[in-house]
1. Could you tell me which structure in 1, 2 was used to calculate distance in nm of label points 7 Å out along Cα→Cβ at positions 76 and 100 as 2.9?
2. If you work out Rg/Rh (Cα atoms, Kirkwood Rh), for residues 148-251 alone for 1, 2, which one comes out largest?
3. 1, 2: which one has Cα extents along the principal axes in Å, as calculated, at 61, 41, 36?
4. From 1, 2, which structure was FRET efficiency 1/(1 + (r/R0)^6) of positions 92 and 188 (r between Cβ atoms, R0 = 35 Å, to 0.05) = 0.40 calculated on?
Structure 1
Amino acid sequence: MTQTDKIITRFAPSPSGDLHLGHGYSAKLNYDFAEKHSGTFILRIEDIDHLRCKSEFEQSIFDDLNWLDLKWQTPIRRQSEHFDDYKKALDKLDQMGLLYPCFCTRKDIRSEIEDSSRAPHMRPKLGPEGIIYPGICRDLSHKEQTQKIADGIPHALRFNMAKALSLITEPLYWTDLKTGEQLADPEMLGDVVLARKDFPTSYHLSVVIDDHIQNISHVIRGQDLYYASHFHRLLQHLLGLNKLIYDHHPLLSTPDGNRLAKRDKSITLKSLRESGVRPDELDQIIKKYL
């Protein structure tokens, strides 16, 4: 499937802290792109992490974007209100045989990696996000899986990348506005976790579902998610979702090279607006961090 002809962008923050300058940069890029093309700008709240997301941070998001004079459509889609949508997608992937329960703790994975590092022929593979999951639980028998679940051992649902790629009969491509057409190479991310016991969906799954449901045409997001786009294209294909166009903008960082984070209180949008900074001064401040 392909995206609609109308330009629709979105800004999708998580209310787990105050937005920082980098969020403002991303929000403005999305808003300005939609406005330039007579399109629509959508605000979405990505609040699947119920342990960290709080209503006061959501209100702060509204206050920050209002300060920037950004307008968005209502009602707003909150991920926590749409778990059924993600469950349907998980069920479809499960019916295709593309999910398996993973009972590994971080310690289990670390031990497996340490053991394999002692054997040169078994060295763990590296991906853009670090060491790829070594597949400890991938080949458990159905009986072993059932017993572990019956024993109450916590588990996540992992995506069987190798099996998924075996279902692809022709190359998949996705488009980046800066780098052009890209051959999708999702294998670099390995067997991604798509759901956990406490979190019935993941960023990777929920974002492609939400973008499809909301008819997003262009995804403008940080460079740190460039490699995720390879995997998202695969999910779109398997689930019959819209094919989108992407643009990955530079990340803002401090003079010492550290990426801006919500814990950096001095450069939150809230601190800037409360200190008397005007919205029209923001572009000059952003340039200092690019």
Structure 2
Amino acid sequence: MAQQINRQLAKRNGSIATVIAETGGLNAMIVDSTSLPEQVALDIITSAFDSAGQRCSACRVLFIQEDIADHLIKLLKGRMALLKVGDPLNPSVDIGPVISLESVQKINAHVEQMKTEASILMQSPLYEITDNEITDNESSNKNYYVPPTLIEIDSLDQLKEEVFGPVLHLIRYSAKSLEQIIEQINQTGFGLTLGIHTRIESRAKEIAKQVNVGNIYINRSMIGATVGVQPFGGQGLSGTGPKAGGPHYLLRFATEKTVTNNTTAVGGNTQLLSEHFLRKG
């Protein structure tokens, strides 16, 4: 979509427009065997399913070290079973609707495809919405709700594009294959967010150094960047331009103008001016 916008702007008559694009991608989280399972489970649920997974920074792919995979999957299933999907006007609801019926159809088509190509580990139960709970808001239509879904796949190559909704893909990896995992992430061409869960500081720093993404979150969720503290933006297919909330963002919207005045042309004495400013300094 960002490329389409860029091409449309290039075709128009007039000045060349500045394009600042912030798009999503196959955002990954890497979890090793030293992480704290209970904290990881909560951060994964938040990263993947908050806002019905409709955040550009949401976690789409979860890499879990095989040593702790079974235990962590059990925790995730238990937490997903408690998620309540329904009208967000209801205070007891955790997950609201997706943005459109077109989005619903695309997400459901992907899940159906994965039933033959992968393993559906868990889908949260859909809250039964009665007609009395349907408001005039289009988004409250019961057809807009998609259950948070956990899918185990074998390789990142099985995903060709981002599924923008509450769908999380899980991949097991061995400790010795971490370098290959990093390479796979970089080869996708996307580069918005990355999550790292590990208690080994040197490992976190090394992963952060090697993965080509704009925002890296260590031992926390991957969403909810704070303006002025965590400037937000990606690279590659995930965006271009200065980070939102960063020190250079506002300046990018300004048009720079330079005025140069030859003072000698109007009788100015450059030597006297230089001495004057030197004395003031």
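1. Numbers: 1: 4.0; 2: 2.9.
Label of the originating structure: 2.
2. Details: 1: 1.00; 2: 0.97.
Of structures 1, 2, the maximum of Rg/Rh (Cα atoms, Kirkwood Rh), for residues 148-251 alone occurs in 1.
3. Numbers: 1: 61, 41, 36; 2: 84, 52, 36.
Corresponding structure: 1.
4. Details: 1: 0.90; 2: 0.40.
Traced to structure 2.
Here, each number is a calculation from the coordinates, and none is a lab measurement. These figures come from a predicted structure and were not determined experimentally. Cβ atoms are built from the backbone, for glycine too; each structure is taken alone.
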